[in-house]
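Participant: In the part that follows, the structures are each spelled out as structure tokens.
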Structure 1
Amino acid sequence: MNVLVVNAGSSSLKYQLFDTAKKLVVAKGLCEKIGIDGPQTIGALTHKNLLNGKEYHADLPMGDHTAAIQYVVDVLLHPEYGCVSSMSEIEAVGHRIVHGGAYFSESVLLTEDVLAKLELCRDLAPLHTGAHIQGIQGCQKVMPGTPQVLVFDTAFHQTMAPEAYMYGLPYETYEKYAIRRYGAHGTSHRYVTGRMLEILGRTENTKIVTCHLGNGSSISAVKDGKVVDTSMGFTPLAGVMMGTRCGDIDPAIVPFLMEKENLSPEEMNTYLNKKCGFLGVSGVSSDCRNISDAIRQGNARAALTLNMFGYQIKKYIGAYAAAMNGLDAIVFTAGIGENTASVRELACTGLEYLGVSFDKEANDHVQRPVGITCLSKPDSRVMVYLIPTNEELVIALDTETIVQALQK
């Protein structure tokens, strides 16, 4: 089945066309600057046909996501740059959705009721949900009749028990505003968990900590294939420090800084989400590669930044081992997890008491392009693995499964 995977942002739209039978990406691309100047916006389309290697770049009018989707379909059908000959060959669309609230514990076929429930999630992810809905509506207009499936980043975490997802706030707050731990990056955690379970050769009696480390980072405890806890919370601001997000802090810091710096709630939200983390501590960059370069040049604050990051990851691993009463495997994935050896080493150093025997030489010599790599020694009681994530494949396969069920 040919499945178009769509990840719509507020002014961007990433896409990949999958041949699910071969688990192969046949084309991918990105639309940028959608609607930033209103209906007259000139956006940019970058497209690559992975079957013949041909690339296409163009500046085009992109006043909204419907226009962007139309250009995506046009280039996929293009005789030189495209890879399908008719619209009917795109058999389904799968959407990445950041937040499904408490409504969605699995991927679902788009219906009017599903779209209405997604509207109720706007307040839980205001920067994302509106954009997702625009992407969905754009596909409805350009590809009427093509089934669409929504795949939620929060769904994999819906197996958490109340003692893990509730906060110490008045219970009425939860009932009124649905304030609880939801987590994020669930599609990535789900993918790498599945690969790790294959390596372990079983699902029952397994205890895995998955570390999705990138500009946004989250860590999950997965027992018997199901999430029992995760580091991100009501929003993606919680957990370990990230590129520009502060991660876990004392809540009293918020009103303290608002008073001292005369910040409005909106300004405080921007401060915590955009000016903290790697960028705020290092003063260098939000990008781990730039931080690593600064460390090599002797920058002490850059070194502090990565030391803090590694320490926080290690604390979560230890806490989750306690929550699961043991540990079988640690998995690193995503941009930093897959590409920054020093972070993996910092996170695993000092876990010998858990049975981790980390293979520093294997870690330092990870091959490019990155593949599944064992980072623990043969005598290690806890396996440590680097597993490249593939969220888009999960979305494509979920979409295929749901659409095929309709046809039976």
Structure 2
Amino acid sequence: MAEQVLEGIRVLDFGRYIAGPFCGTMLADFGAEVIRVEKLAGSEDRYVMPVGSGAGATFLQLGRNKKGLTLNPMKPEGQAVLKRLLPSVDVVIANLPLPTLKAMQIDYESLKAIKPDIILTMVSAFGIDGPYSERVGFDTLGQAMSGAMYMTGDDDMPRRCSAPYVDFGTALLSAFGTMAALRERDKTGRGQLVESSLFSTSMTFMNAQHIEQSVLELNRPPQGNRGVTAAPVDCFKTRDGFIFVLAIGTPLFERWAKLVGADDWIGDERFASDESRGDNADLICERMQGWCIKRTTEQALADLEAARIPGGPVKNLAEALDDPHVLARKLHNYLEYPGVEKPAPLMDTPVRLSATPGGIRHRAPTLGEHTDQILSDLGFSAEEIKQLHEQRAV
């Protein structure tokens, strides 16, 4: 296997749930040695969405390629371990409140005092300053407070997205920031603080709609499945299921109009632009629904593809797993895990490099699986390691 991009980089991952841990996962996929630090009883995210004894689906996904270390930095003995470990560390990832970071002595100033060129990637709900800085939060608060839930809802109720995109988006931005900081360190030898937040991510993802609101003050109502502009952009019922169709831009609209027998709409002022088509979405989507309901999902999608109009089936989870494109591209890497009855389908590294690809090398660690080996590598004797366990420091 070719040398990986981040080979030789050591990361301490104090992340919790998704935003911090998936940042570490991306770094691990590309070769970094990532040590996941957990409480002695296991971090909360280890058990989310349980699929077996001591294993949750989220941890199986986000713990891959990592080593497992249990550590209590709040004890003096735990601090002694941490201070021996930190000189060998390049990056620390933490999505913990700032007071907790200071109590654990892994805030940036404390880390920099031990290793001046260290990089701290800090993830929080709302950022390190501002009136919300001390608040705790999860993905859905970002969806709610950015306007996304409002726009995705209907007149009766805002709707969240089931996929925690704010968490994963924050993790990816954090990994991007970490890579940029490593690049800067390569050039100057200088470490720094990389700071991201769920709220900033959610506001970034909704920024185009915020710009429209600020400039035009349209006060758009909730859109549900519909596109904010353009049509047809919506979910439609077929004879045996649902499909989602997107006709954005005049060339696509004209092909769509010919497909559904609405040739007379081409050139009609009501449908002359994406904006006007969005304004007349009820009429357009009614026409599309009438076309779809006469066809099976397979027939509708075949006709749409022949006309080169984007469309896809709305699948349940089982259907998504068995999708022929998923299988053909080998998107899942099936790994066994102690206590889980069946191999788990871990989505492989979602970005592919032709020369130095990432990938899944091994399963997530069991609780504290590599603790003794890490301690031994740091020079602790077998007796000292035994004492650390007895003291509940590791």
Structure 3
Amino acid sequence: MSDLPPTPSRTIPIHVDTGTAYHKRQASSNLEMTEVGRGTPMGELMRRYWHPVGVSADANARPRQVRILGEDLILFRDKKGRPGLVYPHCAHRGTSLFYGKVEENGIRCCYHGWLFDAEGHCLERPCEPKDDEHRHKIRQPWYPVQELYGLIWAYMGPPEKKPVLPRYECLETLEEGEFLEVNDNSIGGGGPQIIPCNWLQHYENLVDPFHVVILHSSFSGTQFVEQMALMPKVTWETQEHSVRTVSLRDLPDGQTLLRISEAGLPTLRVIPSPRIGKYGMVESLGWVLPIDDHSFRIYVVGRVKEEGELVKMRSRLNGKLWEELTEAEHQQFPGDYEAMVSQGAIAHHSEEHLATSDIGIVKLRRLLQQQLQRVRDGLDPAGVSFDPQSEPVKFTAGNFLVTPK
């Protein structure tokens, strides 16, 4: 038997790194804020406002399929010039009115010839007796539409809650030589006309001025002007119907670039030109239209002095427009499209780690949540008016040059 003391047993601890992706929790999205279908919280809030559903030329004698807030509809214009927006399936047997014929007083179904006017009234049923008294009881589902600023607008909410179609000061006050130009190619989205991700991912981008310095400047090269590459001092303010971003950039000549932008209710892009062609009030407005939960597009109206000015606002990456880039260049020179769409069809909000630079996003989400609660409480959301004589909506957005005293 050995006289040596026994060797103590020794357990070697095993280090477990719980930070690997294996331990990642199931991701989730804030569906209350993102889903826009009828009956969803955000869908019902969206339906309390007017939305652009096409440019005026889209409503013509050829029925056009449109998808808005998750609903498939048919847009047309009768021969008297009245635009109409109707449910696609004929009230008779369900044939799509996309194959209908637009006539003097409305749209006629190709199957049995039922004729509906722009407000869904059944005007004729050719296969029924001439003394057809029952056609008046039939109405094709429809939505009210109006035209303004070269756009067709639709109200898709409760009829008793329909507000007036708003006008906007920055589109009503034109300088000498200015006129309004309309663009439906989703300027500001950084990509194609229809962008395959949730509308909120773009809407929140409006209150994020810091991505301009990184994504649009140092990372992918200066896409706008050198002033926009300067790191700004930023504050955010919640207004009655918007979140306002105030950015100050100290210029090399001692002056200060004051840039004010706003995300307006319900989906407005109130963003002054990042190319800073001139100083003063914001030149254009954009409306982010949720097509459904997984796609959106943008309609823009702006004050211009030459045709095509709005198109010049588009970003160029590596000196090219988005559609001109190769797949490798999209990876090397990403823009808004890549930053938004790569978050997923609907961003996983549970995986976010918000920081001080995201204060504007927090404020914008709170503003939206307040409007969701107002609708739940039976109240009207902010930014709607029922007074036909109401003043145009005013924003404070613009690019301004501040000279020290």
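Participant: Taking Rg/Rh (Cα atoms, Kirkwood Rh) for each of 1, 2, 3, which is largest?
Facilitator: Biggest value here belongs to 3.
Participant: Here is a further query. Can you rank 1, 2, 3 by distance in nm of label points 7 Å out along Cα→Cβ at positions 35 and 187 and just name the one with the largest value?
Facilitator: Ranking 1, 2, 3 on distance in nm of label points 7 Å out along Cα→Cβ at positions 35 and 187, first place is 3.
Laboratory data are not the source of any read-out in this text; all were calculated from the coordinates shown. The structure displayed is predicted, hence computed values, not measured ones. Cβ atoms are built from the backbone, for glycine too; each structure is taken alone.
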